[in-house]
Structure I
Amino acid sequence: MNQENPEEVLLAVINKVLEFSNEGKQAKAQHILPFVYESVMRYPQLLWNSVEVWKVAKSLLVMHHYDLVDDEEDELKMLQMAFVYAQRSIELCETDVEQYKQHYFNALHTQVMLLSSCPDYFVDTLTDLCSKTVMSNEERTVAMRLANRILPLLAYNVVVKVDDAFENFNDDAYLAELCNNFEMEHPDVTPKQLDDALKIHKMLVHSYLKFFK
């Protein structure tokens with residue numbers, strides 16, 4: 001890091017990453033994404049107290065979609081950290097949703113994208129959470145199936161938050177379609193199942209806080 005405020009430097013670079021990504025300028029985004037990745041891996045609490053910390057999550061998601069991390073374990077850790085960054089931003093924004101409304105939407109949207117486009121990176125943790133004992137191979141297969149059923153519930157709960165805070169999902173077609181598809185595929189989902197999914201969501205976040213100590 002240089003002598004400037006490291007958080008300001010990181011945020012400036014992330015803003016350029018997201019700008020280039022939105023404009024379809026992948027080569028330019030790829031050129032500066034390693035700086036973001038290395039900064040976050042070395043100093044994971046940078047921007048931790050900023051409502052804009054969702055941008056860290058989004059830039060790591062972009063990095064994943066550009067397939068820039070070769071090591072599977074590193075990529076797994078990166079996306080799990082991104083999940084926590086999005087959650088941190090959501091919680092900070094919820095202290096004053098009206099003031100941080102756009103950041104709140106972006107944080108929620110980013111977390112939905114992580115859960116819906118990268119589900120495999122969370123399945124193992126959810127599988128472990130489904131059982132507190134050492135499992136046989138057969139039991140683990142059952143737990144994994146349960147984990148795969150839980151993931152859509154986690155994403156749906158976040159989408160519901162968007163629906164509660166924004167009219168017409170803030171005119172976001174992806175979220176509207178995701179909500180519609182879930183409700184068509186799970187017409188019998190119960191409030192208890194959604195409440196249980198919220199508890200599991202909290203457990204998932206807690207599982208990944210180890211990366212920030």
Structure II
Amino acid sequence: MNIYVLLAAAIAAAIAVSQVLKYLKGQRGRDMSSVAVSASVDLEEYGPELKLLESTGLPFFVDGRSGVGKYLLRFPEEDGAKAYYFDYSCLLGDGDGQRKRQSTVALFDFSKGAFPDFHLSAEGNFEKETSGLEPVDMTLFKGFPKGAKLYGRDLAALQKLFTPEIAACFAEHPGWSAQGSGPYLVMYKGHNLLSPGKYKDFMAEAGKLAFNLA
């Protein structure tokens with residue numbers, strides 16, 4: 001086959017793939033616009049600002065590189081807390097160990113909150129980048145879902161925060177992981193982007209768990 005024909009076919013295929021990817025990206029934006037309308041808030045293509053995310057001190061946002069938030073639903077302060085829902089991605093590790101992490105997350109800023117530094121993993125997964133936190137003895141905490149693990153620095157503060165009632169709430173809503181530090185709390189369900197069709201339930205669950213913790 002003529003080399004020019006092959007080249008033209010390769011270029012056409014690349015353009016087609018690019019157009020498909022562009023459409024898919026646009027489709028998520030359109031779907032998230034519908035979510036924003038139903039929630040009576042504006043949709044921001046990018047955000048929250050990296051400066052805000054880094055200021056939380058949460059390892060979820062400060063341990064990675066090239067972090068970016070997209071499709072942000074930013075809610076006004078209510079009951080002493082601001083809520084942000086968005087897709088977040090970053091790079092972790094170096095060299096052959098480099099990997100991309102992405103999740104749809106719920107970030108809460110409680111103006112009068114004082115969470116101890118902690119990481120609650122729904123499946124017991126703990127990334128080495130979450131520096132400074134240590135695993136705690138789960139036999140000291142009753143009611144958590146099977147497989148959940150807790151990490152932190154101040155055992156007494158963790159025991160005060162994670163009462164059996166709080167643990168039972170997480171058992172009623174399995175699959176949630178969370179990190180807290182000072183007034184900030186981030187929550188997510190696995191490392192994947194949430195379907196816009198599931199956003200309503202995602203926000204309702206996140207809000208219930210967050211305000212119970214606070």
Of structures I, II, which gives -11500 when helix-only ellipticity at 222 nm (-39500 (n - 2.57) for each DSSP H run of 4 or more, over all residues; to 500) is computed from the coordinates?
-> II
Of the structures labelled I, II, which one yields 18.8 when Kirkwood radius over Cα pairs in Å is computed from its coordinates?
-> II
Check the numbers for distance in nm of label points 7 Å out along Cα→Cβ at positions 47 and 175 across I, II and tell me which is largest.
-> II
Comparing mean count of other Cβ atoms within 10 Å over residues 87-94 across structures I, II, the largest value goes to I
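FYI, it's all coordinate maths here, none of it is from the lab. Because the structure is predicted, anything quoted here is derived from the model rather than measured. Cβ atoms are built from the backbone, for glycine too; each structure is taken alone.
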